[in-house]
Structure 1
Amino acid sequence: MEVSESIKFYGHPLIQATHKTTFEITKDETLSKRGTCIVGVKANKACKDLNDEIKIALRSFNAIVKIELIVNNEVFKTFAFGNPLLTLEDDRDIVVRKSDYVCKRTLAIKCKAAAKDIPRSIINKLKDSSKEGLMIITVKYN
């Protein structure tokens, strides 16, 4: 089976996207220079806001998670995995991790990419606070 969900977010002048192990979108409206994993702010959803169907899918054994970041028709795709231990309870953030670490902010683990791997052409667009981005999460599961 397959389920999808979309999340809107916006750019910010302080987006750096240099983190080596994670990337994140947040509902927060601002960020500091320390937020090197953040690729978008003012998101319309956090982990807690995802629909129940996708939460169930993300918690399935062997769930394969495709994540697409779209900005101005430019698309970055990567793959990660779900995990039965995901709580998906955070009300501010969505974090995708290369590691298998799980906390309430974690959407997916064992991702093939982190913030530093996102093409600079997309990140440069996201340094503009008027730019809107879209994260599409598609989960394939049994």
Structure 2
Amino acid sequence: MKVILREDVPDIGRAGQTVEVKAGFGRNYLLPRNLAILATKANLKAVGEIAKQKELADRKRRREAEVIKEQIEKLEISTEVLVGEDEKLFGSVTSADISAMLEKQNIIIDKRAIQLENPIKVLGVYTVPVKIDKDVTANLKLWVIKKS
């Protein structure tokens, strides 16, 4: 079954591409979810329009991501934590905590977008990468300081 993809589908193709898929996959998955349309003569003429619309949407999403990146990189967030011996934290600072701190600054970021390898367990200054879009990553400056 030949279909024209309306959106990017992992392991199948990108928006605007004409691809050959198994009939069941196309009929039961791609078509009902509006991810593809049948590759008829009329639809093949409309392929250029689909690709153009996808490109415009991608550009808009990227511009919005760049604006959020600039906002995040201007910030320096600090958090006060309780510490024990050797200035080790009671608990840790996690990506969920960082997401909540950003939310207080009116920047809504999903905790999964915060690329923290391990929770922070020591006082200090950290640069935390925040993945906003496919190829847009901001660096957030985070100060972990001792609670007085």
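Upon calculation of P(r) over Cα pairs in 5 Å bins from 0, in percent from the atomic coordinates, which of the structures 1, 2 produces 2, 12, 22, 27, 21, 11, 5, 1, 0?
1
Could you figure out which one of 1, 2 the value 20 for relative contact order in percent (Cα under 8 Å, 6 or more apart) was computed from?
2
Assign the value 0.80, calculated as FRET efficiency 1/(1 + (r/R0)^6) of positions 38 and 86 (r between Cβ atoms, R0 = 25 Å, to 0.05), to the correct structure from 1, 2.
Structure 1 accounts for this read-out.
When distance in nm of label points 7 Å out along Cα→Cβ at positions 46 and 62 is calculated for each of the structures 1, 2, which structure yields the highest value?
When distance in nm of label points 7 Å out along Cα→Cβ at positions 46 and 62 is calculated for 1, 2, structure 1 comes out on top.
When mean count of other Cβ atoms within 10 Å over residues 22-29 is compared over structures 1, 2, which one is greatest?
Structure 1 gives the largest value of mean count of other Cβ atoms within 10 Å over residues 22-29 among 1, 2.
Kindly point out which one of 1, 2 the value -2000 was derived from, the read-out being helix-only ellipticity at 222 nm (-39500 (n - 2.57) for each DSSP H run of 4 or more, over all residues; to 500).
Label of the originating structure: 1.
Here, each number is a calculation from the coordinates, and none is a lab measurement. If you're wondering where the values come from, they're calculated on a predicted model, not measured in any experiment. Cβ atoms are built from the backbone, for glycine too; each structure is taken alone.
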